[in-house]
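Heads up, there are several structures right after this.
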Structure P
Amino acid sequence: MRILTKAFLALCVAATGQAQAITVFACEPEWASLTRTLLPEVSVRTATTHLQDPHHIEARPSLIAQIRGADFAICTGAELEAAWLPMLQARAGNPKVQNGQPSMFFAAQHVELIDPFKGTITPFSGDVHVNGNPHFHTDPRRVLQVAKALATRLGSLYPEKKPLVDQNLANFESELQAKIAIWEKQLQALKGRSVITQHASFGYLWPWLGLKPVADLEPKPGMPPTAAHLEKVLAISKTQPPIGIIIAQHHDPKPARWLAGSMGMPSKLLIIPATVTDDQPGAITRWFDQLVTQVTGLAK
């Protein structure tokens with residue numbers, strides 16, 4: 001009887017621990033990874049992967065269920081998820097993760113954005129953002145800014161976790177700062193060189209790398225490349241020769257392949273993930289390692 005009682009109590013304790021686990025809904029895998037880096041014990045559900053365009057996600061019932069059960073949500077903001085996140089929030093009816101609540105964290109509110117759209121938005125404007133380019137996770141310095149703000153928020157919401165969060169933030173900051181110094185030495189060969197790209201997925205990466213984007217495969221943000229536009233890009237490449245063509249993994253590679261072949265440089269087409277390929281701790285550092293290695297390889 002005592003053995004059974006002890007076993008029952010152990011199960012109750014385990015169940016209680018599971019019930020008290022912090023459940024996090026992350027719109028993008030980079031923020032899922034960052035949250036796990038700061039607080040590894042959380043349970044994270046990620047809405048998107050590196051193979052998806054985060055502008056256009058279906059508000060599936062499974063995502064509604066995930067955000068309904070979340071204690072905390074972290075998303076990019078700056079209108080990146082404007083086509084689907086509000087619908088998830090409304091249908092889930094979870095008061096914790098509504099806009100303006102402490103448990104709803106938008107990373108864009110903690111960094112300076114570049115290239116805000118100026119003018120009148122029409123149905124033909126494409127994927128434009130009034131507040132600025134939301135793809136700032138491609139700059140490791142801005143990732144550090146988000147990490148500090150996220151650590152502050154988590155420590156405020158879960159004071160019993162604050163010592164752990166603060167220590168993990170210090171470790172992450174130390175590691176990433178050291179890596180940035182190494183990467184920037186590697187990037188010296190890229191300073192002032194030209195590149196052809198697609199969309200603004202790496203808009204913050206280019207200034208950090210020292211690269212100059214001279215043409216975009218998209219005639220307008222988010223609109224598929226057209227034959228006429230690709231011919232214009234080909235003409236630009238003759239007057240401003242790039243070190244390569246770089247596109248995100250979730251884009252259709254066919255237009256870029258045609259352009260690379262027409263330019264006589266098929267080996268200089270680089271298709272890379274626009275975000276981390278997993279949402280585990282350390283994924284952000286591993287992803288930047290991959291980006292720097294592959295992009296600097298184009299200059300050789």
Structure Q
Amino acid sequence: MIVAPLAVSAGAQILQLSEASSLLLLAAGLTPWLWPPAVVALAIGLWRGRPLLAVVAAATSGVLLASAVAGLGLPARARPAAGTLPTVRLFTANVHDANPDIGPIAEEIAAVAPDLVALQEIEPHGVAGLARSGVLDRFPYSVTETRTGASGIALWSRFPLVDTQVQDVVGRPFIAATAVVGANRLRLYTVHTVAPLGEDRARWRAQLRHAREVVRDVDGALVVAGDFNATRYHPSFRRLLSDGLRDAHERRGRGWVATWPRDRRPLPPVLRLDHVLVSPGVEVQAIREGLGQGSDHRPVIADLVLLP
């Protein structure tokens with residue numbers, strides 16, 4: 001019966017058990033896709049006169065729809081980027097460590113003309129490819145921790161970077177830095193957690209918990225960006241939002257956008273694992289997704305306004 005696994009997922013969300021297994025984690029991430037089949041099950045139950053099915057399907061669809069709608073967000077009234085309000089364009093992407101040719105992503109970065117570039121799964125050969133393309137010439141400041149495999153991470157900036165750190169977070173490097181944007185300072189934290197599969201679920205939770213502890217100590221404008229391997233339907237990720245951070249996609253009413261996997265055509269991406277989170281001192285002027293050719297993730301491009 002199709003409603004049974006959907007009901008299990010809905011029950012796990014109510015009981016805060018969505019992270020009890022990798023399968024429940026996946027189901028929670030798929031919440032925006034699960035409520036329509038639950039509604040179909042409700043219609044079947046009513047049509048065939050099966051009250052138990054109808055009741056279970058109604059409760060299930062109600063829980064899943066409420067959760068999904070909470071993650072959609074509403075377009076906030078963006079402050080105009082005029083006068084003395086500085087604007088920053090951020091390009092963040094998991095470029096995929098198995099990417100055979102980073103050239104298309106280099107072209108995408110050049111076309112977008114960002115002020116900040118945060119890349120995950122960037123290997124030494126990937127950095128060399130970006131350098132050969134000339135796209136890095138635009139960025140005189142950087143913090144990089146390039147490694148072979150999925151752990152490489154890097155941040156490039158048009159603005160001076162101070163207070164830079166590469167933090168080892170349960171075996172993965174995260175980058176913290178402050179961009180000096182004229183008279184303003186923007187604290188940046190770029191992350192790439194492990195995928196919450198099997199025994200790595202504990203590491204994943206610990207990495208998200210560390211990110212939460214870090215952002216609690218930051219006053220002023222803050223952006224946390226990267227591949228969280230999480231969606232807003234996972235409790236560990238929602239705790240980040242409970243500390244005052246806001247999801248940039250949700251600020252523009254685009255919370256159901258997905259960024260992974262982008263390389264399974266004709267299937268579309270189904271999960272948004274890539275996020276830009278902002279503090280109240282940062283407004284989201286616009287946000288969109290890139291192509292990410294050669295990767296399994298779509299990049300995220302956010303236009304941000306630093307508020308006085």
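Quick notes on this one:
- Parent structure of the calculated result 15.0, given that mean count of other Cβ atoms within 10 Å over residues 132-139 is the read-out and P, Q the choices: Q
- Value -13500, calculated as helix-only ellipticity at 222 nm (-39500 (n - 2.57) for each DSSP H run of 4 or more, over all residues; to 500), assigned to which of P, Q: P
- Among candidates P, Q, the computation of Cα Rg over 2.2 N^0.38 Å that gave 1.12 used structure P.
- FRET efficiency 1/(1 + (r/R0)^6) of positions 164 and 252 (r between Cβ atoms, R0 = 25 Å, to 0.05) derived as 0.25 - corresponding label from P, Q: Q
- Distance in nm of label points 7 Å out along Cα→Cβ at positions 244 and 268 from the coordinates reads 3.6; which among P, Q: Q
- When mean count of other Cβ atoms within 10 Å over residues 188-195 is computed for each of P, Q, the one that comes out at 23.5 is Q.
Every number in this text was worked out from the coordinates using simple rules, so none of it is lab data. Everything numeric in this text was worked out from a predicted model, so none of it was measured. Cβ atoms are built from the backbone, for glycine too; each structure is taken alone.
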